[in-house]
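Peer 1: What follows are several structures.
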Structure 1
Amino acid sequence: MTRAILVALACAAAAGAAGEGALPGMPPVLDPADIYSADGAGKLSPAVQGFPPRIYVPNTESNSVDVIDPATYKVIGHFAVGRLPQHVTPSWDLKTLWVLNDKSNSLTRIDPKTGKPRGSVRVLDPYNMYYTPDGKYAIVVAEQRERLEFYDPKTWKLAHQLWVPCKGVDHMDFSADGRYLIASCEFGEAVIKVDVARQKLLGRLPVKPAGMPQDVKTSPDGRVFYVADMHANGVHLIDGDKLQQIGFLPTGKGAHGLYVSRDSRVLYVSNRDEGSITRIDLATRKVRDKWELLGGGSPDMGGVSADGKVLWLSGRYNSEVYAIDTANGHLLARIPVGHGPHGLCVYPQPGRYSLGHTGVFR
C-alpha cells in the first residue's frame, strides 16, 4: 500500500467507532471494569441447561473429532468430519457447536446435548469463525483468501465479504462496545482494525518485534488487546482505540493461544514450541510466572473449564490433550487423541453469548 493510503487508514482508525456508544443489538456490558463479568465460575446460561460437560477436539490430520469426558479424562466419542478441521466454535446463541472444515469448505454441526454430529453447511475456506456481538452475522475467517465473510447464521447466505490487507488473517477479538474488531495477520507481521457495523477496514498496524501474530484477546477493562506471537515469542499489547502498540511481553517460544481466567485476573498464554504456559497479570500487564508441562508437549488452543479449575489445551504436535490445574500448573492428565489436534472447545462454558473461536464469551 502507498504511504497516502496508510495515512488515511490511520486517520480512519483513530476516528472509527468513536463516540457512537455500543453496537446496536449487543447485550449491554454488565460491568464496564470487566467485560468478562458474565463468564465467572459456574455462571452457565439457561440456554446450555442439560448439556453434559465435554471437550471437543478437532484433529486436523485425522479429519475427525474426539470427544473427552472431563470427569474421567477419557475419550468417549469419535466421529469423522471434513478435511482439515481447524476449530470447534460455539454459536452466538450457545445452542450449537460448529466444526470448521477448512479444506472441505464446510461446517459440521454438533448437537451439544448429545455430543454427536447433525449434518453440515457449505461455506468457503472456514479456517476460523466468530460472531458479531449483536449476533447478526457469523464472520467466517477465510485465511487463505484474505477475507472476512459475513454470513447470516440462520440461512448461511453470504451477506458481504471484505478483502483485507492481512496475509494469513486468522484470529480476532472485539472492543468492549462491540464497535470494532482487531484481527491478527499471521503471515503479515501486523494486525488490522475493522468497523463491525459498517464491515469496513479502519486501519493496519505492523507489530514490533515483527513476527507471526496469532490469538487475540481483549483485556477485562477493554483498554488493551493482547496478541500472541509465535515468532516474536511473546505477546504484543495494542491500544485498539488508537490502533497503536503500547508494549510487548516476552512469554516463551511459540506463544500461541490466549485464555482469561474465570476471575478475570490472569491471561494464560500457551507457548507451543517450548511446552509451557505463561501467566500474565491483567491488572499490572506484567508476566506473573511460567508453568512447564511435565514431560514436555506442544500446548496450542483450548479453554478454561466452567468452574475455572482446569485449563484444557490441545497438544498440536503430540496427538494429545492436556488438562492443567489452574491452581498450580500441575499436569492433571495427558490424553491421547487423533493427529494434529488444534482448536479444541470446552463446552459448555459460562457466558450470555458467544463471540466464536473456541469459546470467547461475554
Structure 2
Amino acid sequence: MAEQPLHEHTLGNGLRVVVCEDHVVPLAAVNIWYGVGSRHERSGRTGLAHLFEHLMFQGSENVAEGEHAALLESAGAAFNASTSFERTNYYETVPVSHLELALWLEADRMGTLPAALTQANLDNQRDVVKNERRQRYDNQPYGTAFERLCALTFPEGHPYAHTPIGSMEDLDATTLEDCADFFATWYAPGNAVLSVVGDVDPAATIEAVERYFGGLPTGPEKPAARPGELGPLTGVHEETLNEDVPSPAYFAMFALPTDGGDDVEAAELAVEILGGGSGSRLYDRMVRRDQIATEVWAGVTRLASGPSLAIVDAIGPEPDKIAAVLDEELERFAAHGPTPTRPPAPPRRPSAASWSRPRR
C-alpha cells in the first residue's frame, strides 16, 4: 500500500496543521498536541499538566460542563487524552460528517477554556486525579516503581525527576490562579500541532481549520523549558523497599540516547531483543531456564528533551539473582550483539539469596 502524502500548513497564529487523506473508512481522526507536559511544571506544582488534561473536558465559553463529551458521544466518536513528560494531547475519531464538530470543540476550548474554570470544577477534577493516583500508583503492587526510578535516575529538581501524576501535596496546593496561568502560558496555537487523518479532502480540511482556529490569538511567547540533559552516570543508585506485595521484585532504569536519532533506534531494538516479551533473552534466561523470575519485561520511554529511558521489570523471590543475571546478559549483548538465533545461556551457577533493590 502506497504511503499517503502529508499536507502541512501553518496558520498566522502559529498553529501547525498536518493533514493526511486515507479513504479506507468514512472516519476522521483529529489529534491536537500541546508542547507541555510534566517537565514544564514548576516546583511545588507537580501534576498540574495532567490535572489540566482533566479540566479541558469541563467545558468552555460556548460548551457547558459535560457537553463536550455528550456532543462527541452523540456523534458516535471515540475520544480521550493523555499527558506525558513532554506533551499533552487530545484526540477524537469521528464519522467524517462530524469533522467540523470536532474542530469547533477543540478550537473553543483552546480559545475560551478559562471562562469555565471554576473552583467547583477544580475541586472535582483534583479529586478525580487523586483517586487515579491512589488506584494506579499508591494502592497498586509495584505501582510507584517507575516514579521511584525517575527520582533515583535524575537529581532533585531535574525536569524528569518527577512523573506526570504529581504528588498529593502539590495537587492539594494548586489554585485557580495556577490553572489560569498554566493555560495562558502553554495552551496557545503557537504551542500546538493539529493533525487530521482520514476520509478527508486536505484543502477543505485546512480551510475549516483556518475558519475555526485562525481567529485565536497567538498567545505570549512561551518560556524556555528547563534543560533536560543529564550528565554522565556514575555508580549505582539503589533503594530497597519493604512493602506488602505478592512477591519481591526488581526494577532497573538505564539512560539511553535522546529521541530523534539513529542511536535511540538502535538502543530500543536492543532493549526489545533483551526483554521485549516471552521470546526475549531475559525471559528465556530468567523465567524458562534459571527459573528465578515469574515475569520479566523491558521497554523504552523515549524523551526528546533529555535522555530516553530503558526500564526492566522482573518479578521473582530473589532479586539479587535477577540483578546478577541482568548484568550478565547486558555484558553478553554488549560483547557479541544480536545473533540470527538466540545464543545459548551460560552455565547455571548458584548465588546468595537477596532482597529487592531497584538499580540504575
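Here, each number is a calculation from the coordinates, and none is a lab measurement. Source: prediction; values computed, not measured. Cβ atoms are built from the backbone, for glycine too; each structure is taken alone.
Peer 1: To which of 1, 2 does the computed value 3.6 (distance in nm of label points 7 Å out along Cα→Cβ at positions 72 and 224) belong? Provide the component values of the computation, followed by the final result.
Peer 2: Details: 1: 4.3; 2: 3.6.
Going through each structure in turn, the value belongs to 2.
Peer 1: Out of 1, 2, choose the structure whose coordinates give Kirkwood radius over Cα pairs in Å equal to 19.9 when calculated.
Peer 2: On the way: 1: 19.9; 2: 22.8.
Checking each candidate, the match is 1.
Peer 1: Have a look at 1, 2 and say which one yields 13.5 for mean count of other Cβ atoms within 10 Å over residues 40-47, as calculated. Please list the in-between numbers first.
Peer 2: Numbers: 1: 13.5; 2: 18.6.
The correct label is 1.
Peer 1: Ok, one more. From 1, 2, which structure was distance in nm of label points 7 Å out along Cα→Cβ at positions 32 and 288 = 2.6 calculated on?
Peer 2: 1
Peer 1: Thinking of 1, 2, which structure, once distance in nm of label points 7 Å out along Cα→Cβ at positions 56 and 232 is computed, gives back 4.1? Intermediate results must be reported in sequence, preceding the final value.
Peer 2: On the way: 1: 3.2; 2: 4.1.
Structure 2 accounts for this read-out.
Peer 1: Looking at relative contact order in percent (Cα under 8 Å, 6 or more apart), point out which structure of 1, 2 has the largest value.
Peer 2: Top value of relative contact order in percent (Cα under 8 Å, 6 or more apart), among 1, 2, belongs to structure 2.
Peer 1: Once mean count of other Cβ atoms within 10 Å over residues 48-55 is calculated for all of 1, 2, which comes out largest? List each step's numbers first, then the result.
Peer 2: On the way: 1: 16.4; 2: 24.0.
Comparing 1, 2 by mean count of other Cβ atoms within 10 Å over residues 48-55, the maximum is at 2.
Peer 1: The value -1000 for helix-only ellipticity at 222 nm (-39500 (n - 2.57) for each DSSP H run of 4 or more, over all residues; to 500) was derived from one model only; which of 1, 2 is it? It would help to have the intermediate numbers written out before the result.
Peer 2: Details: 1: -1000; 2: -10000.
Clearly, the read-out refers to 1.
Peer 1: Also: Work out which structure the value 1.4 belongs to, where distance in nm of label points 7 Å out along Cα→Cβ at positions 128 and 256 was derived from one of 1, 2. Intermediate results must be reported in sequence, preceding the final value.
Peer 2: Working: 1: 1.4; 2: 3.2.
This value belongs to structure 1.
Peer 1: State the single structure among 1, 2 that was used to calculate Kirkwood radius over Cα pairs in Å, for residues 216-335 alone, giving 16.2.
Peer 2: Numbers: 1: 14.1; 2: 16.2.
Of the options listed, only 2 reproduces it.
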